[in-house]
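Below you'll find the structures, each written out as structure tokens.
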Structure P
Amino acid sequence: MLHWMLKQLTAANRLTILIYHQVLAEPDPLFPGQMHAARFAQHMALLQRYFSPLPLSEAVQRLQQHRLPRAAVAVTFDDGYANNLDVALPILQQYGITATCFIATGFSDGQSMWNDIISDTVRHATASAKTAALNFTAFGRQLPPALPLQDVAQLIQALLMAVKYLPPAQRLAIAQTFAADNAFSPQPVMMQPVQLLRWHQAGMELGAHTVNHPILATLDDNTAATEISQSKQQLSALGVPVNGFAYPNGRFGKDFGQRDMALVQQAGFDFAVSTNSGSNGAQQDKFALRRFTPWDTSMLKFHARLALQSRRTT
């Protein structure tokens, strides 16, 4: 009854876009909020029963035409993790939901992203009971003054934030040196071209997410334009349609701005998504669509937040 009542609260002709990243096979004891298969299946079951899931490209088109069904929702993933294919895809297929995966193309050749290298290096040391002996020399002046060595989750977050806004090449170099200094060899966790094609052939959508996942606002005009256009070109070379773009980190005014929105249009994308929270009405700029990150473990709370998000515009 409560779920039915919440469905009635959903606003008409508004689009809610959900953001996911990894979907792990099992819960992560270090980060219990991380999405995993069982919880993701609960989310998709709820969407199938009480909402109107649509492929994102279709949903954006119908939004602008004022033809959205009530409780319209689209599912997206950022970055391009292999577990989107191996773990999430069977669940999506079970519930008949089409999702869009935004790919940072520079990591689709067997590399790992800088944040995963740092996180996994710390995890490796933790597994060996050597956290206090970690070598942080690679961080240089970027190293936070007081590291929470007794709390692994906080330590990882502190290290990630220390380098997040650095130039992409410097950020990746620090991560790779940190791993090497601690005798850790990162394993690739991103989808490679053959896996991207399998995702597409399963009826899912692909979008671009830059090449190296930089914070666009920190880049000069030429570099930002190259990051945006090359990511589209590299995905299009697989022979798949690439209609949408996702801004890395994604907060308007901090991580990207009007310049970047113009560059996305110039690169030939049809729409772009941010991480600014809220739903989207027909008047929303289609190159700054809002999205919502669903961390809820309670399905009733998840449903309530979705219903409220459908009415939120700022």
Structure Q
Amino acid sequence: MVSVPGRNAEPVPVIMIIEPYGGSIRHQNPNLPMVFWDDAAVTRGDGIFETILIRDGRACNLRRHGERFKASAALLGLPEPILESWEKATNLAIEEWYAHPNAGDASCTWTLSRGRASTGLASGWLTVQAVTGQKVREQELGVEVMTSPRGYSIDTTLPGVKSATRGDVDEMDTNPAPWLTVGAKTLNYAANMAAVRWARANGFDDVIFTDGDRVLEGATSTVVSFKGDKLRTPTPGGDILPGTTQAALFEHATKQGWRCKTKDLTVEHLLTADSVWLVSSVRVAARVTRLDKRKLSRPDNEDQIKALINGALG
């Protein structure tokens, strides 16, 4: 159970170990080690993850996260996740999290590693912990964002994308190298985190990756623009990870009468939009208030857009 040392104390993280092949689910003390020295998650960053918002006692957008988790595992040749086990463990962790009197919104991360080199068996676990104050502030105040190349490019002359990635690949003109698993949500996020640190060291909050003038995605988010009744996001697939929050938003917004479409976007498109947002599972939505040197005005319908995006997550 979660310890309750005082009424004002925050709940400690909840950790569940999940046997990936359909075995046991067990609670892990967050103050004790749990990953072996030869686990590929540590030695190679070789594994996948999903981060899920926990709100009002439930996991949001769970079906899409499960689908992407399975697709990422297939891309990396990992054992197919038994989603019933991951969902059961999530529900157990949620129950434990909300046993604390001060528990609020939380972030739940599923991790599936290739596992120990000495056994060849995959390993899996999940964590539930509080949404950080920084993410809450970014929801409320927005983010100042710089654009930047990723720092690497993909040889688009090589075949294999349709069998190796996800998204609207039929709309892509060329095919990336299939072993560069950009379409999977892998543990290897060091470059993304380095980009965010660079942005913060240079007066920004976040970064949007670009390829020339073409907009790709945020370091940990999907880019969505609003103009009139139109919602636009860069076409996922290949070098852009399909976003679960963006997908839920587009489905929900379409039912509300908005016109939603995936298409190639340019930086100029973002600068001329009514508003630009970074959407992701836990931060949910942060409005871009400055893009490079250009301040972006607050739209009149900002509260409506926030309600729309939150509504998409149920």
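With distance in nm of label points 7 Å out along Cα→Cβ at positions 152 and 216 computed per structure, which member of P, Q shows the largest figure?
Working: P: 3.6; Q: 1.0.
Going through P, Q one by one, distance in nm of label points 7 Å out along Cα→Cβ at positions 152 and 216 peaks for structure P.
Given a computed value of -12000 for helix-only ellipticity at 222 nm (-39500 (n - 2.57) for each DSSP H run of 4 or more, over all residues; to 500), which structure among P, Q does it belong to?
On the way: P: -12000; Q: -8000.
Derived from the structure labelled P.
Taking distance in nm of label points 7 Å out along Cα→Cβ at positions 24 and 240 for each of P, Q, which is largest?
On the way: P: 2.5; Q: 4.6.
Biggest value here belongs to Q.
Given structures P, Q, which gives the highest value for FRET efficiency 1/(1 + (r/R0)^6) of positions 72 and 288 (r between Cβ atoms, R0 = 30 Å, to 0.05)?
By FRET efficiency 1/(1 + (r/R0)^6) of positions 72 and 288 (r between Cβ atoms, R0 = 30 Å, to 0.05), the leading structure of P, Q is P.
To test your reading of the models, identify which of P, Q gives 143 for volume of the Cα convex hull per residue in Å³ when calculated. Walk me through the intermediate numbers first.
On the way: P: 132; Q: 143.
Answer by label: Q.
When relative contact order in percent (Cα under 8 Å, 6 or more apart) is calculated for each of the structures P, Q, which structure yields the highest value? Kindly include the intermediate steps, with their values, before the conclusion.
Numbers: P: 23; Q: 18.
Checked P, Q; max of relative contact order in percent (Cα under 8 Å, 6 or more apart) sits with P.
Since every read-out is calculated from the coordinates, none of them should be taken as a lab result. As the structure is a prediction and not an experimental result, all values here were calculated from the model. Cβ atoms are built from the backbone, for glycine too; each structure is taken alone.
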